[in-house]
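Chemist: Following are the structures in question.
Coordinate-derived values only; no laboratory data. What you see is a predicted model, and the numbers here were worked out from it, not measured in a lab. Cβ atoms are built from the backbone, for glycine too; each structure is taken alone.
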Structure 1
Amino acid sequence: MYCGYWGLREVPFKNTPDPKYIYYSKEHEEALVRLLYVVTEGRGGLLLTGEYGCGKTLLSRVFLNELNDSKFLVALVTNPNLSDTDFLREILFQLGVDKQSNHKVELLHEIDKLVLKTHESGRSIVIIVDEAQQVSDDRTFEEIRMLLNYQQYDAFMVSLILMGQPELREKVAAFPQLKQRLGMRFHLQTLTHEESRKYIEHRLNIAGQTREIFTSEGKDAVFEHSKGVPREINNISDMALLTGYGYNAPTVDRKLVEMVVEDMSLEAKK
C-alpha cells in the first residue's frame with residue numbers, strides 16, 4: 001500500500017523468515033558459524049536460544065539455505081509439542097518416509113535404517129527442532145536425546161539443532177544426558193543501538209530505498225521502544241511507514257515514531 005509513496009519496491013519490515021533480509025549482527029554471524037560448524041564437522045548437537053522475536057527462525061532458514069542438498073538430508077520440525085511417537089513419525093515424514101505406524105519400535109527401526117542408508121550414501125542427517133521450548137512430554141525429550149546415539153568413530157551421523165526461547169535452557173538442564181550431548185550452546189542477544197540503526201537501513205536498502213526515509217532521530221526512537229528486538233523493530237517501523245504515508249510525511253522522524261508507538265500501546269490495551 002505505502003511502497004509507491006516511499007519509493008520502495010516491496011514492504012521492508014515483514015515478520016516473515018525471508019533469508020534475503022537477514023542482517024548479520026555480530027551475534028547472528030557467530031550463531032550461523034556455530035550452526036555450520038556443528039553439522040559440517042559432525043559435532044552432534046547445538047542448543048540455540050534467544051528472546052522471542054530476536055531472529056532465530058530467520059537464522060534457521062538462512063542456515064538451511066547454506067546446507068548442500070547432496071551432503072545433508074534435513075528435517076525441520078516447527079511444531080514440536082508432540083507425543084514421543086508422533087515426534088518420531090514427524091521426523092521420518094520430514095526426512096521423506098511416510099510411516100503411519102503407532103508402534104514406537106517400528107518407527108525406531110525405520111529411523112535406524114534411514115540413518116544407516118543415508119550414511120552409506122555419503123550424506124548426513126540434520127534435524128532442526130524450532131520452538132523446542134514447546135515440548136511438554138518428557139518422553140519426547142528422551143527420544144530427542146536418543147537421536148544423538150548415532151555415531152561412528154569420532155563423528156555423529158545425526159546433527160541435532162534445538163532452537164527456542166530462554167526457558168528451553170532450563171528444560172534441557174533437567175535432562176543431564178541430553179545437556180551433555182548438546183556440546184555447543186549459544187544465546188542470541190538483541191541488537192545494540194548501532195546494530196538497530198544498521199538493521200533498519202539494511203532492510204530499507206533491500207526493499208529499494210533511494211532516499212532517506214528514516215531520520216537519525218527516528219531510528220533512535222525505534223531502538224528505544226523496541227529494545228533492539230528485531231520483531232519489534234519490524235512492527236514499529238512498518239506502522240511508521242504506513243502512518244507516514246497516511247499523513248503525507250516527508251520522512252519518518254522521532255515525532256512520527258512516538259505517535260505510532262502510542263497508538264500501538266492503546267490498541268494493545270483494548
Structure 2
Amino acid sequence: MEILCDLHTHSVYSDGTYTPAQILQEASRIGLGAVALTDHNTVAGLPVFLKEAEKYDIEPVCGVEFSTNYEGKELHLLGLFLSPEQFPAVTEMLMDGVRAKRESNRKLAEGLAAAGYPVDYEAMLKKSPNGQLNRANFAAELVRLGYMESIQQAFKSVLSEDYGIYRAPKWVDVMDAIRFVCDLGAVPVIAHPFLDLKTMPAVRSFLEKAKPEGLLGMEVYHPKHTFEQRQQALELAKEFHLLPSGGSDFHGENKPDISLGSGRGDLAVPMSFCSALRPE
C-alpha cells in the first residue's frame with residue numbers, strides 16, 4: 001500500500017483547533033509519510049512544528065497559506081518547503097495583510113454585534129497563540145454562543161460576503177506572492193483552484209498568467225473538489241506542466257467533517273506528490 005501525505009493543514013496558530021504537536025501526533029497515528037503545516041498568513045507555528053516533528057518518523061513540511069488578491073477576489077496560494085531562515089522574510093512580507101485582516105476582524109465583530117450577534121472579540125484573540133483570527137474562528141464562536149447550529153450555517157449566512165457584514169481585507173497581489181515564494185527558493189502552489197475560481201475557463205485563464213510568473217504546483221486533491229474537478233485539475237496540471245499537490249485543509253473541530261489525511265474519507269494524496277514538489 002502506497003504511503004500517503006497531507007500537504008494542507010491548519011493549527012491553532014491560525015484558525016484550526018489542533019496544536020502543531022497534535023497534528024503531527026495524528027499524522028503519525030494514521031501512518032502519513034509527510035504532513036505540511038500551512039497556517040493562514042503566518043509562520044508562527046512552524047518552529048514548534050519542526051521541534052515536535054523530531055519525535056516522529058514523519059517528514060514535516062513547513063508552509064504557509066497566503067491570502068492574495070486576484071482581479072479583485074481573494075485567492076489562496078500555498079508556499080511549501082520553507083526553511084527556518086526564511087521565516088522572518090515571510091513574516092515581514094505578510095505584515096501589511098495581517099494588519100488589514102485584524103482591522104477587518106474588528107469591523108466584523110462590530111457588525112455582528114449591531115446585527116444582534118455579539119461576540120467577545122478580545123476574548124477570542126486571547127485564545128489564539130498569536131492573535132490571528134479568520135472567519136472560521138468567528139463561525140465557531142457563533143456556534144458556541146448558540147446563535148448558529150453549525151459552522152456551515154454561519155458561513156452561509158452572517159459571515160458570507162453577500163450578507164454585508166464581512167468585508168475582505170486588501171491582500172497582496174497573487175503574482176507578487178508567487179514571485180516572492182520563488183525568490184525564497186520555496187514552492188508556490190495554487191490552493192483549491194475550483195473552490196476560489198469556480199470554473200475550468202477561469203482556472204485556465206489564471207494559470208496562463210501565473211505559470212510565467214513562476215507557479216510550480218496546483219492543489220488537485222482537496223475535499224471540496226468534486227471527482228470531476230479533481231480530474232479537470234489533473235488535466236490542467238499536466239497541460240501547464242505543474243506539479244500536482246493535495247491536502248485535507250484540516251482545521252480540527254472548526255471543520256468537523258474533515259479528517260487529517262483523508263478529508264471526507266475519499267482523499268488519498270500519494271507521497272510521490274510530496275517527493276516531486278520537494279526542492280532539490
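Chemist: Out of 1, 2, which has the highest value for relative contact order in percent (Cα under 8 Å, 6 or more apart)? Could you put the intermediate results ahead of the total?
Modeler: Numbers: 1: 28; 2: 23.
Top value of relative contact order in percent (Cα under 8 Å, 6 or more apart) goes to structure 1.
Chemist: Taking -12000 as the value of helix-only ellipticity at 222 nm (-39500 (n - 2.57) for each DSSP H run of 4 or more, over all residues; to 500) derived from one of the structures shown (1, 2), identify that structure.
Modeler: Numbers: 1: -15500; 2: -12000.
The correct label is 2.
Chemist: For Cα Rg over 2.2 N^0.38 Å, the calculated result is 1.17, so let me know which of 1, 2 that is.
Modeler: Values: 1: 1.17; 2: 0.95.
Going label by label, the one that fits is 1.
Chemist: A value of 0.6 was derived for distance in nm of label points 7 Å out along Cα→Cβ at positions 42 and 130; which structure in 1, 2 was it taken from? All intermediate terms of the calculation are to be shown ahead of the outcome.
Modeler: On the way: 1: 2.9; 2: 0.6.
Computing distance in nm of label points 7 Å out along Cα→Cβ at positions 42 and 130 on every structure in 1, 2 gives 0.6 only for 2.
Chemist: Can you say which of 1, 2 returns 36, 27, 24 when Cα extents along the principal axes in Å, for residues 170-257 alone is computed? Please report the intermediate quantities before stating the final value.
Modeler: Details: 1: 59, 21, 19; 2: 36, 27, 24.
It traces back to 2.
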